[in-house]
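Undergrad: Below you'll find a set of structures to go through.
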Structure I
Amino acid sequence: MHHYRVTEHRTEDNRLALRDSQGRCHIARAMNDMPASGTDLQGSVPGLGFRVLTCRRTDRAFKVIFEKIDCDVAAPRPARR
């Protein structure tokens with residue numbers, strides 16, 4: 001069982017940034033409900049395509065499509081002046 005934490009979510013396009021227990025970042029698209037930032041999830045090994053991740057606290061299932069694996073998420077952009 002692999003463990004993930006939602007580090008960012010964008011409701012406008014249903015994208016999630018996930019960090020796994022080894023510190024790697026992955027990008028996924030939520031297919032149903034969107035877990036909030038900070039939610040701890042568990043599921044199968046990260047790989048491109050469809051997966052079901054389960055909330056570790058509530059056992060609620062989230063259907064996602066992994067789009068990028070072990071990617072480098074850009075640092076937040078500096079504020080505009």
Structure II
Amino acid sequence: DAVVTSLTPDRLAAVLRPKADAAWHLHDLTRDLGLDAFVLYSSVSGVTARAGQANYVAANLFLDTLAQHRAAQGLPAL
């Protein structure tokens with residue numbers, strides 16, 4: 001974890017890859033399967049962020065936004 005100004009691409013990717021990239025790939029691979037549920041595990045950090053957790057906050061905000069995106073498409077998301 002770090003503040004935005006000290007994040008390198010590698011440090012950012014270390015957190016985004018397992019959360020954001022994985023969630024997007026699951027969305028992409030399952031959107032036409034008629035799932036009953038699509039559950040994402042985010043964190044309240046997206047709205048109550050503390051300094052020093054920029055990469056973690058970004059990854060969790062991506063999950064929240066992906067849930068909104070799926071809902072807008074009529075797909076399940078929680």
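Undergrad: I, II: which one has distance in nm of label points 7 Å out along Cα→Cβ at positions 36 and 52, as calculated, at 2.4?
TA: I
Undergrad: On relative contact order in percent (Cα under 8 Å, 6 or more apart), which of the structures labelled I, II is highest? Could the numbers behind the result be given before it?
TA: Numbers: I: 28; II: 45.
Once relative contact order in percent (Cα under 8 Å, 6 or more apart) is worked out for each structure, II has the highest.
Undergrad: State the single structure among I, II that was used to calculate Cα extents along the principal axes in Å, giving 44, 24, 22.
TA: Computed on structure I.
Undergrad: Starting from the value -14500: which structure in I, II was helix-only ellipticity at 222 nm (-39500 (n - 2.57) for each DSSP H run of 4 or more, over all residues; to 500) calculated from?
TA: Going through each structure in turn, the value belongs to II.
Undergrad: Comparing distance in nm of label points 7 Å out along Cα→Cβ at positions 28 and 44 across structures I, II, which is largest?
TA: Numbers: I: 1.2; II: 3.4.
Max of distance in nm of label points 7 Å out along Cα→Cβ at positions 28 and 44: II.
Laboratory data are not the source of any read-out in this text; all were calculated from the coordinates shown. Worth saying up front: this structure is predicted, and the values here are computed from it rather than measured. Cβ atoms are built from the backbone, for glycine too; each structure is taken alone.
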